[in-house]
Structure formats: structure tokens, C-alpha cells
Structure I
């Protein structure tokens, strides 16, 4: 059996990569180890409609759950502020349906998709899978965080996300909770899928996420849990090389999820698209420099933003609850108004700077993190 390209991983990055390659009349096989495209759904499902458009996706009605109206962010002491997200047009997406929609796009272009088929190893002439050896010119690793765990565990955090029915989940309102003692280095979140239903999760370094999430839910009030997902998330930014000989790495496997939130629909999806176009060009030219264009183009688009997000992550990991509480006190209605009207959900370090009150309290921030704050404010 022969394909020009074999892609391991049927999530957004792998499927967009397949769509681009197959659309240029190349043969593509996507293998997914799970029993269904879009399952398990690890993602919170937030992305801007502009980002989806850039990925070539106009979501079906069953894919787009609804638009988010606001995000309310809480300090450890309970102090909070809200950001109006209407202008940014942030959508809550059903990831199961989104992945299936992209799979359909790839299939219409000519890609073949197989589930319950796992990648085992790269061979001299292609790859070995659970269904035997397949010859190919290019192998694409789109297997997600599982590809990174054995290489560098320091970039991995544990996370848990439950699908919940509860009357305290409000349609259109995302909630984020910072607490360095409960969720060190990360936060807890509530992302609505509709009125009274949504995804509630926690992540952090060195914690029992199941116990912490159960405690969080107990304090929130009466609820019913209909699904539980436990998954590692990557928060260390992109790996050094996206192309290794004839292996191309995309999406979470390439560290293309945001270091601040681990969200990656847009950034990982764009990685898949750019890789697919570079691979198509290579298949015509047989010039390996064409493959290298993928990494160059992705970094030109996202490297500066990711570097600043990594610096913001250093801030989060070094400050304590008392400092967070004090920084929240500096946030004014003018700051939240500016974020609501001017910031970009997909490139959000400008928002982070303002949300942490850093521009309004430079002296405090410099004491906390020294000269790194100057880099973040550039």
C-alpha cells in the first residue's frame, strides 16, 4: 500500500494538513488511533470566528454552539472583573463536530481517513501501523501532546475537564479562576456550551486534578457530571524543529498550543495548513527547502507572540496569591474597556499585560520578575 503522505492523528492540525495536501491532487492517508474523529474532546473549544475563517472553516450550525459575550476573571480573594468579548467574536465550538467538519473537507479533496489505526514507527520506506506497513514519501506526526511527553515532561501539566449540567453555568459567560495554591501555574475554568451546560476544568503543576476539580464543583453547587476527560497539556511553546528529514510535525506535537492557555485551535490549525502547503510544494519539486518553508512561515506568524506568552507564563509561575490580589486592584474600567474594544483573542499578550495590571504598576512588576517585564511590554 502506498500514499504520498501518511498523517498520524485525526485532530484539527492533521486534518487541515490532509485537506491541503489532498486538494493538490496528492494521495493522503490519515490514521487515528481512537474510535472516532473528534473524540476524546480535550479542548475547551474557544476560538475567534476570524481565526476559523483564516483556517478556511465556516462552521456548521451544529459546530458553532454560540458566541461568548463576556469573560469574568477571578483573583484568589474573589475580586473579579469582566471583559466584553462581543467585538472579538469569540465562539464556543463543539470540537467533535469541528473535527468531523474538517475531516469531511479533507475527504472531499481526496484524503482517506481510518480510525482505530495506530502509528507504531517510521520505517525505511514509510511507516508501520497497527494494520501493517504503509509506504509513503512523507510522514506527518499530528499525534498531540503524547508525542512530547517522553521528550520533555517539564512542559507538561495535568488537566481535568468535565462536561457538566448546572444552573450556575450561564450561556455566553466564560469564567476563569486564578489561585496559585490550588492551581499552581495555571487556573480553573468554566466554558459554557449553552444555558446550564458546559465544560469545567482545572490544570496545574504537581496537583491531583481530579480531587481539585471535585472540590471546585462541590463549592460551586448542585451539578450533574456527564463526561470526564483527563489529559496532559503542553505549556512550553514550540519545539526546536518542525521538520526532521521526511518527518513533519504539526499541532500540539510541535508545541503549537498557546503557552498561556494551552488553546490551539487557531495556532495548531494554522500549523497544519502551512505544513500541508509546504508538503504539496515539496512533492512537486523534491526540494527539501520547500519543506523548511513551513517552519519559517509559522514562526514568522506566531514566534513573537509565543515568546511573550512564555514570559507571561514565567510571571504567573513566580507570583503568589497575595501578589495576584494586589495586581487585580490596579485593573480599572478603562483597562477592561480597552481590552474589550481593541485586543485580538488569537494574539492576546497585550490583554495579559493589561489584565495583570503591569502597565499600571511597572515598579511592582519589576520587583517581581526583574528585567523580563521589559521584554513583555515591547
Structure II
């Protein structure tokens, strides 16, 4: 079956300023206020509940800034945005008592938008206002059609994308450095049912209202920037308190913080070689993120602690998790969790407690 989307045509938008940072924008589902309509056979569909739904998730972008601190270049790089509730409707049958001509149900939809380089006018004087060519894209989902209450058909949305259309918007950099996006959107999709040739025109209208976030961020260092290490055993910048190797251990992460992809890996380095360590999760950043003394180090993560995995450091003092962190930790989309590695230092403990900890990691879990 042919998958097509219809959209307005526009000329390519070019921008001279260089891209400088990857940005994750968390969509404000309450403010975005999306709604839909569907037409076919010269008639309008009737919603089962209403025609409003919410976007929930993240939109990715590469953005550049000018000397005034305003966004002056960039592109949209798709997103992980789910629809809720499912969209359901039908086309009434003009024959009294007969089943609807067509029923439809959008289920498990994940989508986002991409763009060509956005046009901010003169990048040096940009105030963050832009226009550009946008494409609406689905990464998951299915539309269930039922004709006359008897003939079902499923339309796979994964991989569906459309022609570009001109979209306008505004990036605003807030005093705290957060980047706020407000961009009204209009998208027209077209589905063709193969056995009947019926064309369904599906319109989406709403706003992308979102704010930038940092999904993965280290905190609570034993370098003197927070709570003093237990026996003055300060580690290096961005590390935990010093251990028997003469440096502090570091906790980092690779992969995404997506609940769906489950590819996040926690990684410890500068550990005591061939010694075990416990990766654990907590709800809170202890002592406002400064940590409290514990063993030779600082305890940074606490509250509803979940033991994730015990791992042995290799001969180079490194280890990493092999379990699904989201599943093991029971996380949910939008939740913020803190992580740390508590490891053994039995022979060379700086403060004679035989154990130490890395810095902490704060993870915002995405769809």
C-alpha cells in the first residue's frame, strides 16, 4: 500500500551560522493543545470521545547561538513523542441501524518533526524567530480501519514521512539558560485504503511548546566543590573522593535515557582494579546534590534505593552495567533518578573504611 503525506511546498531555507549544540526539548503536553480532523468520501469523521489529544515526549534539535545569546541557527532532528489518548473515530452510515461506513483507531503512535536548516534572517541580529521546511515523521504506530463493521485493515505508520511545509516559531533563551520553543504546527496526512481506494485526509493542528533539558548530568563531586571528603581525600575535577589509586572514581553513562530503547549503560572508571562495586539508583540528590560523607566518599543518591547490579572492576579499574537500567529500576517516562557506584577499596583505603563511591549521575528518563 502506498504511504503518502500531503503538505505545503516552500523554498529551501539556508542559514550561515554554525551549529554548536545538541538540544533535547521536553514537550509541555498541557500547553501544546493538539487536535485532529479526518475527512473522506465528502464527509467528516465523528470522534469517539473528542478530537483533542496530547503530545508527550521530547523533540531533538541542533542549535547555534549568536553573540547576543539568542538562537540563530539550527535544525530539528526528529523526536520521541507519543500521543495520548489514542485517536478513535468513525464515519456514520446514512442507513439507519447499519454499522459505520468506516471506523478507525490510531494506536501506539510515536512521532516527531525534522527540518532543513532553519532561517533566522541575519544570524548576528537574530532574536530566535525562525521559519523553515518541516517534515512530520512517524517512528511507530498503526491505524486500524474497519469497513462496514466487518472488513479490517491495518496501516503501519512506522517509517511514514511527508513532504515539507513551511512552519514558523520562536526560540527564547530564559534567564536560567533554558531554551524555550513555541512553534504552531499544521500537518495534513493522506491514507489510501487499498481494497476500496478510499482516501482519508487526516489533519493535525497544534503547537510544539517545549523547554530544553539535560537528560544525563553528573553531580556531587569529591573535588571540593561540594561537601568536604571524609579525610581531606579530594579527588580530581568531576570525580568522587580520592581512592587508593591516587585519584577519584568517575561514574558516567553511554547510550540514551530512553525507556523504550533500553540502551543506557552506567560506566565506572578509575576504580580499584579487580574489586566489586554496586551500581544503585535513588530518587533524591542527597543534601541538595552536595552529598554526605559515607566511607571514604560521599553518598549522593538516596531515597527508595534500588540495587541495580554488582560488577567487578577489571585490571584497569573499569566496569559497566549489563542489565536494562530502566527495567531494573522500574523507571517511568519523565521521572528523574540519581545513580552512583559504591565500590570496595580494602587494601589502600584513604580513610581506612575500606569502601568509597563515585560521583553521582542524574538521569531524566525519556520516552
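Assorted remarks:
- Winner on FRET efficiency 1/(1 + (r/R0)^6) of positions 200 and 312 (r between Cβ atoms, R0 = 30 Å, to 0.05) once structures I, II are ranked, highest first: I
- Label whose coordinates, when helix-only ellipticity at 222 nm (-39500 (n - 2.57) for each DSSP H run of 4 or more, over all residues; to 500) is calculated, return -11500 (choices I, II): I
- Source structure of the calculated read-out (mean count of other Cβ atoms within 10 Å over residues 56-63, 21.9) within I, II: II.
- Which entry (I, II) yields the derived value 15.8 for mean count of other Cβ atoms within 10 Å over residues 72-79: I
- Given 15 for relative contact order in percent (Cα under 8 Å, 6 or more apart), calculated: source structure among I, II: II
- When distance in nm of label points 7 Å out along Cα→Cβ at positions 248 and 272 is calculated for each of the structures I, II, the largest result comes from II.
- Among candidates I, II, the computation of Rg and Dmax of the Cα atoms in Å that gave 20.8, 64 used structure I.
Laboratory data are not the source of any read-out in this text; all were calculated from the coordinates shown. Everything numeric here is computed off the predicted structure, so don't read it as measured data. Cβ atoms are built from the backbone, for glycine too; each structure is taken alone.
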